[in-house]
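Only the coordinates and a few stated rules stand behind these numbers; no lab work does. Here the structure is a predicted model, which is why all the values come from computation and not from measurement. Cβ atoms are built from the backbone, for glycine too; each structure is taken alone.
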Structure I
């Protein structure tokens, strides 16, 4: 990916995050913008939203953001001037939850006592 596209993705992430923080309220749910992936032609952008809450709350957040996509897009594009205004698509990013599950599994594996293997260097043939 080009450096220009990386900079655009980060700029969009910050501005979308600021817009959501300023204009939206989600009671009992923590909502963050994890990343934005913009197409090379700048016509589409996928916004990965992290939601700490139940799966139903995650769906409700994505539905609310998708329903107000035009407002978010318009607000962000007043501050970010690009040749094409990307069409925003919102997706739940569950990578944090998956990472926590993997770390928990690794901790469980670490607690299992494995039989010691004999040191192969000291064994006599």
Structure II
């Protein structure tokens, strides 16, 4: 019984570590796009562009390398799309909230939103999207 618990715990830790590793790669790419886009576009469009890129990169990396599930599942892809749209909305809300509430730039607000988005994203993917 205890051995089974530790095996699940180790898998959880490995997935968390891999999620942070591949998530960092995904973050670097999509956040660069977000930060540049925030100078050019309105917040809603900048976050949509960034989240669209994040969707494409994230689905491939997380399904294949973190949670090790088959990429071809249309139902899983649909669930990931819904999660991606939810994260886009949450990200948009948080950036606007932080920018207005703390009177800071939208770029800095985007940075403050990152930890919240990462935690929500990992647990959603682990237990809802890529669950085996």
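Tabulated data for the structure shown
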{"quantity": "Source structure (of I, II) for log10 I(q)/I(0) by the Debye sum over Cα atoms at q = 0.10, 0.11 Å⁻¹, computed value -0.35, -0.41", "calculated": "II"}
{"quantity": "Entry that produces 14.0 once mean count of other Cβ atoms within 10 Å over residues 19-26 is calculated, selected from I, II", "calculated": "I"}
{"quantity": "Of the structures I, II, the one that -16500 was derived from, the read-out being helix-only ellipticity at 222 nm (-39500 (n - 2.57) for each DSSP H run of 4 or more, over all residues; to 500)", "calculated": "I"}
